[in-house]
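Please go over the structures that come below.
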Structure I
Amino acid sequence: MTFVKSPKDIENLRVGGKHLSTVLKQVMKAVKPGVNAKKLDDLAEKLIRDYGDEPAFLNYIPYGADRPFPATLCVSVNEEIVHGIPNEKEKILKEGDIVGLDIGLSHNGLFVDMAVTVGVGIISPKAQKLIDTTREALDVGIKVCRPGNRINDIGCAVEKFAKPFKYGIVEELGGHGVGHKVHEEPYVPNFCLKEKSPEMREGMVLALEPMLNEGTKHVILAEDGYTFKTADGKLSGHFEHTVLITNGEPEVITAFN
């Protein structure tokens, strides 16, 4: 199996990435105290379909799941790390919350994926530091996405950057290849693995997504079968971009314009 995408695939991914970053920017603007997470999900689906694209997560069944994911947008609040379900009655954003917004779409059959964590209204300096550090960890990981480096180099770079901040680096979850499917090989860790990993090659497309916890690195899975939470109930940050390996600087396909 080759991880390298064709020139035609890459052009479709670039268009999809522009669409997705524009959609997410609009959803981010709608994040305010009192907003229902389901309304954010409805907005995300509408904006994606307005482009003629398809939501990547809606009705997607990942490995190990016993039912399809019921939404377009993952909305993960405070101690929720990833895959939070935007339930209409249960998830209303409050002043001081932080919320992870994870979204993907399919453009002409090619998938792109991205995520951000944002504050709801005025948040604490401690929460803002977690958000800023997680965003920086993603930037650090992206910088090593060059031909000849190995996938493990991404995890080592993220861990080296994040470790001095004493945050918990989530190990059970990580990044992945993306393009023909929502999730493809290779697995992209956010910590340094000892075993040998694939070499990055020009034309590979990866979804990098560091997840940093305010406390422990350990996670628990909620009863809904999708939402991962911090084991100690402390805050978590999550950022993600779809990145193309080129013959030089990595290209962030989902970069905000």
Structure II
Amino acid sequence: MEPRPDHGETTYKGSGKLIGRKAIITGGDSGIGKAVALAFAREGADVLISYLNEHDDAREAARFVEEAGRKAVLVPGDISTEAHCKEIIARAVKEFGQIDILVNNAAYQMSHESLQEISAEEWDYTFKTNVYAMFYLCKAAEPYMKPGSTVINTTSVNAYTPKATLLPYTTTKAAIQNFTATLAQLWGPKGIRVNCVAPGPVWTPLIPGSFPAKQSKEFGAQTPLGRPGQPAELAPIYVLLASPESSYVSGATVAVTGGMPTI
């Protein structure tokens, strides 16, 4: 990508907010997930990085974790299947002995100008990756999450201001918000908090992979800040929601949108 995304490699400084915590991050090989993996490790957490098949990117993310003195576990595979989601949870329990933080961040999107361009297969795969996987992972992780554990789901500003060319994606992002708010009520008595983050335009590999070159170059210019966000600018919000400092925050959506409205 040009320019290269900033994951906080040279800027993020930890302060021990997550010492001893064990985290799972889907889509942790790139973009927001990679920045969150780096930040969690520098805050003291061991990290399992779930990713599809981008092995070089995943190894780089693991290197960030290990350079921070923490344990990194890489688990490739397609989270659209329940069997693989169960495998992720089983691997985390085997490697870490516990699960304290689950970040459901991986997503799939494609841009289309017409409803007729969207196949039933694409619609199904988008929901399975963005929504079903979140359900599969939460369900499989629940027996291993103790009071004080947290789930952080990645929604989008598109849940508030849907983009016409991203119909399957924007629909799933609204579903993620509703799932988050509902699960927070269901798990509140267990002492498990559930929140989500709504990024605006963020410069990640999902963008050039989803849009024509001209749209990619103009990406983020519509925000009041006039630019896309960098993954490093999202990571501190995930750290906050994963840490005891947000102990009374649950069922919430934190918007990080460069000024794009969410009301």
Structure with the greatest value (metric mean count of other Cβ atoms within 10 Å over residues 123-130, set I, II) = II
Comparison of I, II - label where FRET efficiency 1/(1 + (r/R0)^6) of positions 11 and 187 (r between Cβ atoms, R0 = 35 Å, to 0.05) is highest | I
If distance in nm of label points 7 Å out along Cα→Cβ at positions 3 and 19 is computed and equals 3.5, the structure in I, II = II
Using the calculated result 26.2 for mean count of other Cβ atoms within 10 Å over residues 43-50, pick out the matching structure from I, II.
-> II
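Bear in mind these aren't lab numbers, they're just calculated from the coordinates by the rules spelled out. Every value quoted in this text rests on a predicted model; they were computed, and no experiment measured them. Cβ atoms are built from the backbone, for glycine too; each structure is taken alone.
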